[in-house]
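Once you scroll down, you'll see the structures, which are given as structure tokens.
Bear in mind that the values in this text are calculations on the coordinates, not laboratory data. It should be emphasised that the depicted structure is a prediction, and the values quoted were computed from it without experimental measurement. Cβ atoms are built from the backbone, for glycine too; each structure is taken alone.
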Structure I
Amino acid sequence: MDMHRVIKGDTAVFGILGHPVSHSLSPVMHNAAFIERKINAIYVPFDIQKPGVWLKKSILEMGIRGLSVTIPHKSWAAKAADEKDKLSILCGAANTIIPIKNKLHAFNTDGPGALQALRHSGCILKRKRILLIGYGGSAAAVAHSLLLEGDPETLFISGRNKNKIKIFTQALKAGHRKSSSGILAWNSDMQTEKIDIIINTTPLGMTGHESALPLPESLVAGHQTVFDIVYTPMYTPLLKLAASRGAKTVSGYLMLLFQAALQFEKFTGAKAPVSLMEKELLAELRKRT
């Protein structure tokens, strides 16, 4: 795609806030989408080490139209916002902030992006038994989204630290009292047949941790859908294992794609050109491998 454009005085400014952000893949997707939709806008990285009250004031006063937010500033974004969506409240974290009438509005598209990735791959979530590996920020966004709109039969939580699993599980139950009986810590005595969908939200398997699996091999079976939110490499050890056993696999880059598409639509009110954004994202990922 021809990325040439003319930046003028009325060009809308969007960007990504984090530290570091030089590696971010978001500018590639958003800038391509602006050009495709003929929107006079640009999306740039903002590397901010320590956000504070000054940053909120700057965002509101400088006329920035919207920001994606990445590590380590998602919790700051939720705290700084004057208004926030339900998922941002439940997670205590937001990945999208938009100034509206001198107020900062926060949204979380991470969880919905993950669910969209699963549905795009043909995965049905309703009344399924889901094993979620991890208890960090990404796990929270995915878990709360599943409970808000996925309607699983059971959501099992797994990880290496039993105390953190307990705390995370209790927090989920507190936020979803009607579904609390279906939120359980995974027990190693449970059978693989109890799992329909596996979702890994940990960094195990990513570049630098290629030899690590986030769960025992015995838990992966051919009847499952296996989703790894890690996207470098695109084909992680977990996905390779799942494919070898005949399971359906969902690559982590799809979560990155769909959370960005949802952001674009919140930023602009225009429909995201998802196919183009996917093409640009994959091209950039290939350059980096």
Structure II
Amino acid sequence: MRDPKSIEALVRLIEDPDETIYGHVRDELMSCGSSVIPFLESSWETEDYGLIFQSRVESLIHEIQLSEVKNDLKQWIASSSKDLLAGAIIIARYQYPNLVEEEIHQKIQAIRKDIWLEISDDQTAYEKVRIFNKVFFGKYGFSGNSKDYHSPLNSCINTVIQMRKGNPLSLCVLYSVIARSLDMPVYGVNLPNHFILTYLDEDKMISFIDPENKYGNLFYINAFSKGGIFDAEEIRAFLKGLKKPELREYFEPCSNSAIIKRMLTNLINSFQQVGNLDKVNELIDLRNLFDLDV
């Protein structure tokens, strides 16, 4: 890391009218990463360097923050664990680069504790889900944001927790993260035009009750509709209405990579709705990182 005096000297050169000089300064500051952002913000607030300086500082801060999100997402994709919550937080930092990750964990832990206090090992899967729904949707008031369905806020885990509203995907992510921390085998299912959850039959009991159950699911959960429970027949009817084939992937859990990639797709669609092409292109660039995952 550069020493503060060296960074301050570079910051003073940001408004140099010579594009070659500015290009060199930009590259040097970019190479320092987020450590230079406090210097940039302080200069923007306290120094009267003019509009060119302010515009370049804003652009630099955004580029540095975007670069960090991109690098973090690359590392997440390359990791063996691909932790779902960690991936969702990376995507949220695209919109909220200064979010405090610990606050998200604390709020999730508070919800988890309230559910944990009411569930026990001798309860059935249905009973556990009913208790989960009572706390998650009842006490905490989470619900689907049908009034502002395409808002980018619905795809950012921090604002979903804060507003207690989200789209099907973000609510399912939060639901699944908490459920799995409670040893409830609840996983995402990547349906077309919708996203739901499945409660897996880890004890292999359903095969004795229903030999026709090919996917190993006890039941499905619609987090966007306050945790409504349904079965595979409703998925078949849903797919028929969309004139989609009954592919196996529409009935079984998807990967965390597929979830985070779809979260980016939702954000892309949100910014397409308002015509923000700069953000659309940046998010497409982030989503394309998944195509390199082999």
Structure III
Amino acid sequence: MALGKKGHELAVKVIRYIIILIFVVPMMLPLLWMLSTALKEGNMVFTNPPQWIPETFAWENFSKGLQTVKFWSRFVNTLFITVLCCIGQVLSCMCVGYAIGRIKFPGRKVWFYMIVGSMMLPGMVTLIPVFKIWSALGFVNSYVPLIVPAFLGSPFYTFMVRQFMTTIPRSYDEAARIDGASRLQILVRVIAPMCKPVMATIVVMQFQGSWNDYLAPLLYIIDNSKWTLAIGIAQMSNTNYGVQWNTLMAADVVYLLPMLILFFLAQDFFMQGLGSMNSAGVK
């Protein structure tokens, strides 16, 4: 019976991994094709039948691609915007999420439902009015319109923080209050250290959003010395002389690396943060 039970568990695991592979392989194919194209010479990109592994690796495509996109200067621009946006989202969403999730005050649920309801408003609806506001304030061709909104908080991230904080027992707050701690001290010294999973989730998702943001920099940034990597790489395919797909894909591979590295470093916290949303109800 023991052998039969172990055999059954092994069969279930094998079937599970086979199903996972069936779904993973199609998702990995575009990434593998991008890497393959990045290592090919120009005349090998569109060979038929396709050649996944080039006979010779054209490593010079990476240096050409980075030089064409002016990678390092635009990398600094993008990293500056992205890091500040991550900091802004964490600070603002932690404060608002703590207030709504752990402080009882009149109208708390109304504010919570307004925040959740605002997620249903498409971003395109506010695109023109917001642009006119920033233009009237004189902040076009600066990073201010790209960074300041992050310090005002995202409804979705605020919802995540609030849901995560409802899973933390209120006895921690009560004990800290007895010891004379203020609300800010409770948040910073007691609650925030226990919210590392949701903060990591915010950082990963906001990093990905800011790093890949193309529309906002395109609207607000005029001077090409202030361009982000998303705009720079898009311009590589906007040419009258034909697209060099191998150098474009090489630049794309390097462009993806920071996001992949961050996700792999924070994936445990990231999954815990997302899982907390399922374990907490609206209270």
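List of remarks:
- Given 1.7 for distance in nm of label points 7 Å out along Cα→Cβ at positions 63 and 271, calculated: source structure among I, II, III: II
- helix-only ellipticity at 222 nm (-39500 (n - 2.57) for each DSSP H run of 4 or more, over all residues; to 500) from the coordinates reads -11000; which among I, II, III: I
- Mean count of other Cβ atoms within 10 Å over residues 135-142 derived as 23.6 - corresponding label from I, II, III: I
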